[in-house]
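Where a number appears in this text, it was derived from the coordinates with a stated rule and is not lab data. Values in this document were obtained by computation on a predicted structure and should not be read as measured data. Cβ atoms are built from the backbone, for glycine too; each structure is taken alone.
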Structure P
Amino acid sequence: MLWLVTVSLLLFSSHTLCTNPGLKVRVTQKALDYGRQVGVQVLQQRLKALHIPDISGTVHVRMIGRIKYAVMGIRIDNFGLPQSTIGFYAGTGIKLSINNANIRISGKWRVRCHFMKHHGSFVIMVSGLSISEAIGMTRDETGRPAVHSAGCTASIGNIIIKFSGRLRKLYNLLAHLLKGSIRSSLIRQICPKVSGAINGLEEHLRNMKVVSHVDKYAVIDYSLVNPIEITDAFMGLDFKGEFYSVVKREEPPFKPPPVLLPDQTDHMMYLGLSDFFVNSAGFAYYRAGALNMNITDDMIPKHSPIRLNTSTFGAVIHQVEKLYPNMLMLMSFQANQQPVLKVAPNNITIQASGDINTFAILPNSSLAPLFVLGISASVSAQVTISEMKLIGSLKLNRLLLSLKHSDVGSFQVNILQSILNFAVKIVVLPKINERLANGFPLPRVDHLSFVNPLIKVNQDVLVIATDIRYSS
């Protein structure tokens, strides 16, 4: 319905007030206009279901005497909403205005006068109906958006009644009775119907997930960190946008920077992901131990001429082959700090570092230590969006090695450069990219999806400009 579409669209926007968010999103007037187009049809059906009770009673008419009357089977055949506007209501939320609405009502009438009975049907045309509804948006104590009706008014312009039947002398009497009853019944029900739809969303919003599970290592906190900002031009919400390890919830040793969004209105929505969003992910995965990896020969493509065994490494470090001839090897990578992402115009890079412990796998499956390398890598990142998820992929730029310890004598580290480059490109990055391909969920509301999202890399922030599609 209109309220669900409109409020759902608003759940994505933000504007800095107190705390810098990891995710800032702004919704434009274009989004509200789309929500109005989609929702008015549903609102028509809801209002068409208004119930007008039967009317009956007794009245004394001069020259005729006592008359019993009954009006029954009253139904709304059509509820037309030809003119409607929606806009931001500064400081409150949004405001919907419906003008020149019209209603077609039909039913049957029956009267009894002395020993005579008469009956017929009627059609009522209601015109000049106006409805004004203000929708308030707030943040509740759990960090979820909350919605409520902030005021509703309704008025009716004109009511015209056309009767069919034989007793035309009573038409004026019935018309007088019907007009008052129809007017009061509609006015009494319209605002509660509309406002009830708004308040009914509270249950939906209370069930929104403010914590999204990514995988067995991490979750994302999407609670609101600031009160909702409403201006005449846009509405916004500030999401925390921070990853936490499932093992232990702890804050990273860095804070989110301010997030700036472009002053554009071409799209329905603009999302700004600061580098804090991804860096908190790196910290969470680092603390959860998810950045450690063991590499064995069976992880290397079978057609590769480079193998993870003492023969390959012995060709450049002779002592390895001499001490452990024709044995498989194990390389164990352990991160020594969280990776750091840097966002610059049209460029995303990640710096990662750690230690590589190498072992020979002895015939009894025990491990013999060979050497320990320090590794520092720079990779470029590409980001896309698919099914409301942020998808990443990495490409190696540079790999620097240093020898930290050796059990096979000293050697020049640079002779291992090509082997390690190969291992990272063929084994390590594909494993990481496989995990990144699963995506990081963006905050979402049921039935809404992005349409043709565009991504632009600015200084310290990734900006997503997108339209929205609603599907029931």
Structure Q
Amino acid sequence: MDLKFKKWTDEEFFKMREEVLQTWPTGKDVDLQEAVDYLKQIPDEKNFAKKLVKAKEMGVTMAQPRAGVALINEHIELLRYLQDEGGADFLPSTIDAYTRQNRYEECERGIKESQAAGRSLLNGFPAVNHGVKGCRQVLEAVNLPLQLRHGTPDSRLLAEIGHAGGYTSNEGGAISYNIPYAKSVSVEKSIIDWQYCDRLVGFYEENGVAINREPFGPLTGTLVPPSTAVAVAILEALLAAEQGVKNITVGYGQCGNLLQDVAAVRALEEQTEEYLKEYGYNDIDLTTVFHQWMGGFPEDESKAFGVISLGSAAAALAGATKVIVKTPHEAIGIPTKEANAAGIKATKMVLNLLEGQRYAEAEALRNEINVIKAEVKCMLDETLKLGKGDWAVGTVKAFETGVIDIPFGPSVYNAGKMLPARDNKGFIRYLEFGNIPFTKELKDFNHAALQERADFEGRAIEFQMTIDDIFAVSRGKLVGRPE
């Protein structure tokens, strides 16, 4: 299929769908009309899209963990614990690494070995292998909405089975689940594969079922400048809206400076709304998600709770609709259910204390919002120009030319020429621009901010700043000062 931004016809979608459902035996159990009927009878409080809209109307920030294990009963036990003991507002099924790479035979072996071992030997829930029936078993055992969370460049069969199984949200997108996660998947292929996922959601919407789509905001989770994250979120929102998605949650990963984090979430929501309306998508329910710190964590649990609490405060003060929760075991490995619940409880405590409070309107806040939006506009203007008016084609060319460049992305389709670093106040700025098409004014602004830090630290603006910043939080500081 040729790449294009325009909404797929039914013929194009259903032709590809025949191939997708034959990828693995559980695909044959998906009956779209039966799935529509099933999803329609799910109560509103268990529909992800509807609960998000209600949270935004109420002006509250809701909390959601990450979690997933190999076997259905154990996965249900884990989710119930996070629901009942942790007090989560939404529940995830974090999908295992084999499923993310469409390696379902290895998933099958992992399930059998987990059964034999009496514990999960997969790092997530293999939803495709468990099929529609298994997914519905999970949904019917809990009282909260379910979301697929993964990291899959090709999520087509996972989306089919997950949605038919009662999952009313699917996280990810053509850029955010490719460039940070895969080495050799072309942007063109991942756009087409994710257009399929979005067209599937569009089909459900056309048949009266509300389903949420959530681009992955943190990207590589390592010193991602806010404007890069916002530009990607807008592109993925536009791609989703064109295929008929009506409920979109754009995301952002915590950077650490409170003012910049609040400004980034405000810019993200404002500018996504602006682009959606400019291109005629006037009926979108747009919400935001804030991801707590995605970089290195302190090993000490008490210090880890400090990082979690700062992220919770930033999410609340920014007015994010939802916050993705980390755990005090982040530096150690896969957390216990108890540690996961503890992270949720700490988060909810901060959210409750800050309910109704917002970061005060101030000139410095608005200035930072304006800088982020100006940087985003430079990238998106050039993307549309490269695509000659086609956002999908433009996105491919933007990565080919480095007009959009995600720091530390493993993909061979990412230029990798842009480098970030913190300024003296901990704001993430552009140290090396690569081919990002900023104006001279924006380049001078970024350079001046980093020069202030260089002068303070008595060193040149250099790559060592970036290295120092990567390890800083795990060592108890935001800015990586020279020792």
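Have a look at P, Q and say which one yields 1.00 for FRET efficiency 1/(1 + (r/R0)^6) of positions 381 and 461 (r between Cβ atoms, R0 = 30 Å, to 0.05), as calculated.
Only one of P, Q returns 1.00 for FRET efficiency 1/(1 + (r/R0)^6) of positions 381 and 461 (r between Cβ atoms, R0 = 30 Å, to 0.05), namely P.
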- Message: Computing Cα Rg over 2.2 N^0.38 Å, for residues 181-268 alone for each of P, Q, which one ends up highest?
- Response: P
- Message: Can you rank P, Q by distance in nm of label points 7 Å out along Cα→Cβ at positions 21 and 429 and just name the one with the largest value?
- Response: Q
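Could you tell me which structure in P, Q was used to calculate helix-only ellipticity at 222 nm (-39500 (n - 2.57) for each DSSP H run of 4 or more, over all residues; to 500) as -7000?
Considering all the candidates, the number was obtained from P.
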- Output 63, 52, 41 (Cα extents along the principal axes in Å, calculated) maps, among P, Q, to structure Q
- Assign the value 0.35, calculated as FRET efficiency 1/(1 + (r/R0)^6) of positions 333 and 373 (r between Cβ atoms, R0 = 35 Å, to 0.05), to the correct structure from P, Q. Q
- The highest value of distance in nm of label points 7 Å out along Cα→Cβ at positions 325 and 349 among the shown structures P, Q is in P
- Query: If you work out FRET efficiency 1/(1 + (r/R0)^6) of positions 317 and 405 (r between Cβ atoms, R0 = 35 Å, to 0.05) for P, Q, which one comes out largest?
  - Reply: P
- Winner on Cα Rg over 2.2 N^0.38 Å, for residues 141-412 alone once structures P, Q are ranked, highest first: P
